[in-house]
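Q: Each structure below appears as structure tokens.
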Structure P
């Protein structure tokens, strides 16, 4: 088989789709993960250049489903060299506006998918990678640093993902596994469309001195670099991809 075996979570649309396309374009075999829409994932798989791709589905909040997903990706691709933890959920739950039950549910669901699901996917992937080496790339967010008053569980989950990436970079380097993170700001995706098309759209674009938001392809390019053999020494790093809209110390 040619190329590497790559599992991309949340690959049926948006950033994940662009990441899957970027890996496939360079000759890698891609497992396209979906959470709800098998049809969209199949459309992505069919559009990927070259051969050897597969589709895997799982609720990332279900630990058993995550384990099965990684196993299916490994078996369907004939190995597993790269894991991209891209999938995430994002729901509004202002602390002053929601009920206690709604507050708890938002935290439970967001952390289950964005943080614990990613951690479980890493554990499962490492069982294959620790004998041969590999790459793990996590997709975080600018929100981990600047605060998310409308979506606090999202910001906290991404902050936790950043810390997880650092811990895994330290733990897995002896096995030849590099772990790195990208932290985008707003990106032109379905997930962000509600905000970009609202009366806040111009204000959001103006947050960057480029007066725009990122394209999914720009995020995919950074992921592709971090997954390359040349990026081993970037293990443990977090690359900010927000067009200078937020500068952290």
Structure Q
């Protein structure tokens, strides 16, 4: 029965992936973009490696984790996956993060960037470590990230770091009641990216923004990376119920 259950899981993840990609394509069509411009990161935090094996087989090969330790336990079990760090990075985990992740999306200070640059020169990929600069565009005291004015001041120093590839900007949106209320956040990040990119083209044009509740709006406003978890894996309670049900089957 194990292979049958695996097949069911693969089919389920394939259907969830197709639904998200269809929604992305619809959002792109509304604003005249090509769906291929948008990369889907499947947010796999708290999802067991056994489930992720089926997700990877279904095409969800780019996984996003919030914690270095959790990714470290999963990565050896999922050789077909690529990994993005999307959560805050503690300085004492920086070396392992450079070794483990293909991209770090949560670089939120010049100090952290300099540390990653040094480590990337020692243990990182030859082409440089891909990073996104996390920006607190809403000036939300509960969020991490560069303040826009600080980033404008420090960007010249950031682009000079030789072992980092600045792929673009990332933001974590505010908690809002409707997806439409997130639009202002995404517009702010896009406009900041445009303004900074005109001054310093070494900053890549990538925009990592939008999650399950608002990724379609983010795509309409220029997102090149969306970070989607619940629409692919369900809530934690749903995940638990699914696996309790599976464990009880004959």
Structure R
């Protein structure tokens, strides 16, 4: 097994580039971190190109990941793990995997979540994870939303990227396609010109749009939806965090 102790090692330099969107595009790969995510990837038959582990992780490998992926395994020093990690306390395990093939083919069945210009990585990852928990078919992001494979999005998704259809597309075109396939599209607005979500009886298949954290859903998208919904606030808070609002609507609808 190869053992790398220097952060200046050429292989490590290339892997560190996967922390950026440009590096991921150029290499067609991305980096996942942590025992849970690596185990999730394995359980969902995701090909792992390289597995990087510290000595300490190897000694506490509860899922025997090193044994399962011995041929892809590279041992790394603690300083290398810290240089690759996006967390304060690295678990000492990382995996390089291929970016999913880009596709515009959508299976218009089930429930869909559309994210319009959601920029906070934690919000994007949390909403994808919640969509997974709520039994949604997939999530479609506008091109100006946070990068699906950024480290903070990965951490918030907690492996849900392996369970759902995820893609980036022009939402105006997606809305038209959904409606042509008999899926109503519900927008969300933060004012009472929209309809109280309690009053909506959603069918089995539909789509829900969540808008930007500060500005909400774009006006041109709001004009394309079948209905726009709002969540009535009982207390004195001005608004809800977009990921919290998405969770309420996804499960309630």
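Q: For distance in nm of label points 7 Å out along Cα→Cβ at positions 29 and 101, which structure out of P, Q, R has the highest calculated value?
A: Once distance in nm of label points 7 Å out along Cα→Cβ at positions 29 and 101 is worked out for each structure, P has the highest.
Q: Taking distance in nm of label points 7 Å out along Cα→Cβ at positions 53 and 69 as the criterion, which structure among P, Q, R has the greatest value?
A: Q
Every number here is computed from the coordinates shown, using simple stated rules; none is lab data. Since the model is a prediction, treat every value here as computed from it, not as a measurement. Cβ atoms are built from the backbone, for glycine too; each structure is taken alone.
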